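Read the figures in this text as sums done on the coordinates, not as results from a lab. The shown structure was predicted, so the numbers you read here are calculated from the model rather than taken from an experiment. Cβ atoms are built from the backbone, for glycine too; each structure is taken alone.
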Structure P
Amino acid sequence: MLCVSLLLVAGVPDLSAQETNTPLSGKSDTTIVLGEISVEALKISTSLRNVPGSISVVTGKGITLVDGTNLATTINALPGVSMQSGTFATSRIVIRGMGSRTPYNTNRIKSYLNDIPLTGSDGVSSPEEIDLHNLQRIEVVKGPAAALFGPGLGGSVNLYTPDYDQYKLKANVQYGNWQTLQAHLSATAPGEAMKAWGSISRLQTDGYRENSRYQRSSLLSTAQWKKQGWTVSATILLTGLNAGIPSSLGKKMFEENPWAAAPAWKAVEGYKKSEKIRTGLTVDTRLSASLSNHFTVFGIWNDSYERRPFNNLDDQSSGFGFRNKLTWHTNTAEWILGGEYVSDLYEWKLDKDDIPLNHNKENRNHFNVYGMVYYRPDERLNIMLASSLGQTNYRLTDLFPANGEQSGERKFPLIFSPRIGINYTLNHTVALYASAGHGYSLPSPEETLLPGGDVNPNLEPEQGMQYETGIRLNLFNRTAWLDGTLYWIELNNLLVTKRVTEDIFTGINAGRSRHQGFELMFRNFFFNFGHFPGQLSSILSYSLTSNKFVEFSDDGNNYDGNTLPGVPNQTVQQQFIWKPLNWLELSTQLYYTGEQFLDDQNTLKYDSYLLGNFKLTVEIRKSASGKVHLHGGINNLSDTHYASMLIMNAKGFGGSEPRYYYPGLPRNYYFGLEYRF
């Protein structure tokens, strides 16, 4: 599979290039120039070509290139990123091998929407709850980057909503197997001093598996006011979710009855429901010709309930914070001084058959100050120097005296995180870059507690250093783009989520791990004619990884030298987009996932698999008032039986099989209608 993909010519995750049709002079009928890509995730707005480090971007049609219902099909197009999705409500993102040990959600990774945190008080990020039709760009910073984003060893997933300067209306409705319905409506109201954008979205399905119904409604809106010398921007996101939980399956049920729910979860009709609010206000001020300030204040609120076989979890979280960035511009440098403060409260209760089991709340206070400079001694060289100093305090309050006093407090030490990056552009064709950076992750509320409920005074944050080097190439008169990266990460005090019983998890520091890999992104246009055969482009990403325990012992077992479970040894994503006629577009996607281990002992392995998707889009009307598109597609063309999510080190309780597998969807179909004005 790898050899075939590399021979086919490929492409890069910036799928917006498929919308860039700027012809080279004298070759307008055959050649498309790939446009520049701008990014913002490294604290400044610059061209991707000049970024002193590795960053991956998806924009435009690339975000909804398949059916547009699942973030996994989009983000898995990025090398070094692996997203497993058991259901719409159960996902895990792993970046360069970090985050694979988190059982049922995304941890060790920060996530933002327009600079507003999507990472909750419990350290869990849920970017998959954002409707993909609401996004204009996704940027992923990979690996330790505390100088940029604070705690989060895996990096950061940054989402951005559209920013239009003219009136636009978009309406989309799509229907597929298992009564899956997606509806989206958005509009922009532009103006000279003020502009606003808003959307409402709905996604619902009965689900392929038993007890896997899902409903999500959201409202997302942004507004911007501009005056001479300052700009105010606001974002608000409201989300309501109600999702059945089929849970994972043992090997026998996975192979024979993949549509079934786990018996215990089916018996209680397990589900999760939540209501969330995310909001933020940003003020950009031009203090002088060379001095500017960027100030953001944000608030988050979440109310969630989960019905489970072993107990029920009722939890709420709320918090606020602010972030400030002061930038001084000169002819050769940008000097940045910033800081962030976040205070939040996480409160949870457990009960079984209406009998209270515990009631706790945890206060967290985190601050982070940072400084960085982007120095450009000439137009070819860009040097980044950055560092941060961060500290976090926890305070646990036991509100359930029946199980004894378990209140406690933990103040982690100040953590210093440096970063350096260099980008050197040899010419219009070749750019070289390298970076080194420190990062760390803090334990989640579950991990901070011992099995008895007391605060663990010995648990330390995991810390690591990342080293990477790469090359970016503009090839064949800028009709092709290649980005290749080598990285090496050394991790200390590895945080491991350990399952003690079916309903009790705790955290341990498990020694050291080493993460190494190679990532490739490449995109190109084969041809561009104003008539048949039209346009043909290709997009490829490839990852090769090696993630090893250097030192790791647990319960008397030594795992030194073993491979970390839950990370495929390689992935390949290949897309072709063919537009033979102005009104017709066909796209295909092949996604290959290599083998991966299921346990620390490396005794269980899950084999590789290959998935294929196909989509056809037809323009059925085009006029001055807008365009109407009809689209349809097939996912999992070969009807492959595979696990879309795997649980590491699963245990069987009460004589049952360990439940490692979330079955992926069989072959399924969808069709939809979209109107753009």
Structure Q
Amino acid sequence: MIKTKNQYINREISWLWFNERVLQESADINVPLIERLRFLGIFSNNLDEFFKVRYATVKRIVEAGKKGKSVLGGEIAKDLLEQITKIVIDQQAKSVEILKHIQGELEGQNIFIIKESQLNDDQRDFVKDYFVKKVRPQLMTIILNDLTEFPTLKDTAAYLAVKMIIINDQETEEKEKRYALIEIPKGIDRFVVLPKKDDKNYIIILDDVIRYCLRGIFTMFDYESISAHMIKITRDAELDIDNDLSKSFIEKISSSVEHRKVGDPVRFVYDKSIGKDTLNYLKEKMNVEDTDSVIPGGRYHNRRDYMGFPSLGRQDLLYNKIEGLPVKGFSLEGSLFEQIAKKDYLQYTPYHTFSYIIRFLREAALDPKVKSIKITVYRLASNSQVAASLINAVKNGKQVTVQIELQARFDEQANIEYAEQLQAEGVNLIFGVPGLKVHTKICVIEREEEAGLKRYGFISTGNFSETTARIYTDYTLFTAHDSILKELNKVFDFFETTYKINKYKHLIVSPHYTKSVFRKLIDTEIENALAGKEAFIKIKMNSFTSYKMIDKLYEASRAGVKIQLIIRGICCLVPGVKGMSENIEAISIVDKFLEHPRIFIFGNDGDTKMYISSADWMTRNLDYRVEVGCPIYDKDVKQELLDTFEMSWNDNIKARIFNEEQDNSYRKNNKIGLRSQFAMYDYYKQKL
């Protein structure tokens, strides 16, 4: 790896090294075999999203005739596009090799992924029957030669590019090339499980089912030879929202999501064994440009489908599923309100069950004393109990206000549908603040009690989704702390009265205060270090890209503040550089679950200050989103957060070190092996 020539690591390059850590999981022989295939799928899915968003953004800078150095960490946009393509080609080649190794190991487990040329007689009969009944009715096949206009290929859909050599005249043997495209149907499982034989499992990929049945598709052509190679295209996914005042916000987002389907292409991936004539024909017809990333790949694309590789009943080749634990002392049987009134509770999914959030909302929906519920929604599960609870509350006469973010990337359509459903049921919907995404995860409930109006609520680092709660690690604080909840109400007021900037004594709220409050907290540590006192900062986030905050931590490091960073994804800060960041250490943990919480801990001369937040230290979270950071006042919860941070920090099995070389090396030491995600579950088990 090359050492960085700047004081920041470019965010796109840092993201690619994060995705390499995902790829490392697929290569790790200690990870269960089918899980390794699924990590390969995650790697591929991540890459698709990277090209739709980040590569597309850099390409826009180039097409605008700008260099973009100030926003790209010192890199020139055009050079960066070339650098990205080079890294991705290398990573794709690695992923193909890893897949070959995994397939070899699967064969050792009597699981065979076979091609159409390897089918036996019984399997051929099965495949023909499967094709006729399941595949053919869903096939979209387009003959290209006679079209005046090349069809618009769907974003990240996989296609077989078919070439036929046709003899037009038997006497002169005059030959013609005919081209066609077959779209791989998304409504059918990509992996077709063939009948088992002698304890051996056989799987054929859907693409090869189609390849085997090509003759049945093109019977009308008298061809001499036929071949089919995979291609796919990735399009710019940026939403361009129009300013038509006659349209509702939902209509504008719907229109923009629809337009995304025909966004400019930014990446073209093809099977490297495709004929040059076919490749050139396609590139010319699709107007693939020099600024697009053209990547030779293997026989199969859309390897993200490996996320759904069949388990075949082989639990021994999968991670053990964990049952979410109860929170110590927090019973799901009695009234949650009565328990929260006495003390704060911390839910840490997936180690804890997600049921507390559902139970809390269900209780609020039925409790006659509850008058109102306010909640923000960023992403929901496809069959959301959260949405069902809110609708239930409306039917019971509660006043329910939902701030729903229609621009949650790649969940826009789902959120539009939820918005329409909630609105139809009488929920008061707010669509956020012009120019700002609402990314905070908060809820406030008001309840009429004997002593007067009492508030209850929760603040989370993650989405209120039953699906992601099984695989994302996230903190949720349940509290009846009135000062905090009054300030959460101010955040909801801001959604409806956006010109009014509120003041907060407890919460740290973006876009107005997050940067300034955290800078003050860092300044306090700097003052303490310069005064010879113990000074430290411990932070866990998803990504760290804000140059201003990086500079502030460099300043703290030079003053002697000890800084520990756990950053799962992008980290533009360069740790461990003498005279700049020698007091900063940074690690990344990529493992079974996706590390998602944000926690900020400041030494504060012995009176430790601690916050959980929805915000990473990225420019978008600090300046262009509504985010909420919540202080932790309960001493038990404080200790719990400190314990879980230290567990992650001491990981020496799945932790990778951030360094100047960006080589993703694993942290190794002489201590007893600690795999933090596994230790975390044991920690909560022992608490019970």
Structure R
Amino acid sequence: MDLNKEIKFVKGVGPNRAQLLNKLGIFTLKDLITYYPRTYEDRSKPKNICECMNGEDALIEAVVCSRITEVRLPHKTMQKLVVRDETGTANITWFNQKYLKTKFEVGRKYHFYGRISNNYGKIGMTSPVFDDVDKTNNTGRIVPIYPLTYQLSQNVLRKIMENAMLEVYGNMQETLPSYLIEEYKLKEINESIKNIHFPKEFEDFNVARNRLVFEELFSVQLALLELKNNYMTEEKGIKFNEDVKVSNIINELPFRLTKAQLKVIEEIDNNMESDKPMNRLLQGDVGSGKTVVAMCAAYKAVKSGYQATIMAPTAILATQHLENFKNIFEKLDIKCELLISGISKKKKEELLERLKNGEIDILIGTHAIIEENVVFKNLGLVVTDEQHRFGVKQRTKIAKKGKNPDVLVMTATPIPRSLALILYGDLDISIIDELPPNRKKIETFAVGKKMTDRINIFVKKQLEQGRQAYIVCPLVEDDEESNLKSVEEIYKIYSEEVFPQYNVKYIHGKMKVKEKDEIMRQFKAGEIHILISTTVIEVGVDVPNSNIMIVENAERFGLAQLHQLRGRVGRGEYESYCILKFEGKSETVKQRMRVMCETNDGFVISEKDLELRGAGDFFGTMQHGIPEFKIANLFEDVPILKLAQEASVKVLSQDPKLEKIENKKLKELIRDKFTSRIEI
């Protein structure tokens, strides 16, 4: 059986429906059977009519008492049917369904499933699905409800899925070795796929889901651990000079380091003095001082006779790093240079020549560093800043510019440990979990539209005192289908109506790099008073004078992202404020805003974000080179994740390269999941 068969050849699909399925990311038979339901409706157990509660969805088994009557209403018709069981009578209504006139036989029993209305004992049901009592097309079973289906109805998709099940059930090859299935008491693959779509009982669904979640998490863990093993076993890494003491550079710093920074520096020191290649993730909240840690590592590398490179996601952040590094390193006779796409051809050629000759000790830059013509004489340390902007392949590519250099990955996005183990399973993890003593708490307020005038008065007062403000919004241009204010629209309001006396500018991701850099330079220099922006400033330049962050439509952002944005202020001596303007009355929105107001701790926020939104939204796993999770939920499934991690460690400790016959399936599983995503 060919699971890669094109979707149009599955019974009930054809070319037109295939196009709709393609929009859902379904191109093959395998894509179809792994398009898992998002929820289920239990239409298997009928209720007595007299027990039905107002507002619930329920199944009733009732006899038709009368023919359908039709009532004409303005612009529509209403079809009415009266049914009864041993406990009572119900009035059923549909709208514009004339074909129903011939569907029901008086005195015959049917199943009806739909939303109940119970007004003072009068039971009604609107637009239910129905079946003859001995049929199970729409009722009489647990029914899967699939995610977004575009113009495909749930019924059509269910029918297609049933046809697919007839084709694959009993013919699917097991993907896990029998010893794992036995040890972890997992259901075999054919039963699991069938029961995830069409379970007879919810217990069947639970057992099937457990198996599929385990496989999904296990395969990712196994692949990442194999990557890690390859780093550790293939070649020896660089053993940096034990006599080069990081304390030398610490004495040059104009401030004292926190205990957390010193602890992390010690971990990195130990890594660098070992002959195993360092592959370490450095996690720290916004403003926790990760750059200083990178400086210490770079110092050790250079003083041991090697070059170091720092890769940042934007030219502006790379430029800021260069300034910080030069302030410390110039007096220590360590040469730092900048490589970004905007520099002239002549300057770039000269820089690349000096890099190749070893005249440059530390190269700081953007993606430009990955280009093939960038050649180091003796690269010993690679630091990537804001790793989630890059991905596994780019990390690997830059590391190949040296002979097994040490790699330090930095992120200011606090990631719950469970998610960090998935995204960075191939790395050791260090955490800076305290802020420097001079960092002020950022006062955060969540407000509705009504507060706009008061907020503007508050901002004006701050501007009069010489401060600056960020205003962030989700969209770039007006979107007719959306009521969200765009950058350009907000710019117009602020520059022409609210603050015409101040210099207001805007910045967004669609602008040219040079344009963006120039605007950020002006803002940093204090020439711009109000900067209106998209999330392009999420990872950005320190502007100590800017102490106000206003986020429009804050409900549209993830909590981790809001926390990142908030971190743009509070970088100077002034009291700082973050004002979240939100719309919507849902409990989840209110809860999310409450979390932001109650805590400045990025790790607490990230845990809550994962709980409220799920992993896919939280981080967008695809950009890491990690396959998207189709069924696992990293907040709910931590117990299974722990088992999957335990299993992957056990398997690789006994068979590091998965060469044993019984592990052949695992090799295939990893290849299948990670093809073109991770270089294994």
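Each of P, Q, R could give mean projected area of the Cα convex hull in nm², but the derived value 28.7 comes from P.
With distance in nm of label points 7 Å out along Cα→Cβ at positions 223 and 559 computed over the structures P, Q, R, the top value is the one for Q, the highest of the group.
When distance in nm of label points 7 Å out along Cα→Cβ at positions 87 and 527 is calculated for each of the structures P, Q, R, the largest result comes from R.
Between structures P, Q, R, the calculation of distance in nm of label points 7 Å out along Cα→Cβ at positions 111 and 543 yields its largest number for R.
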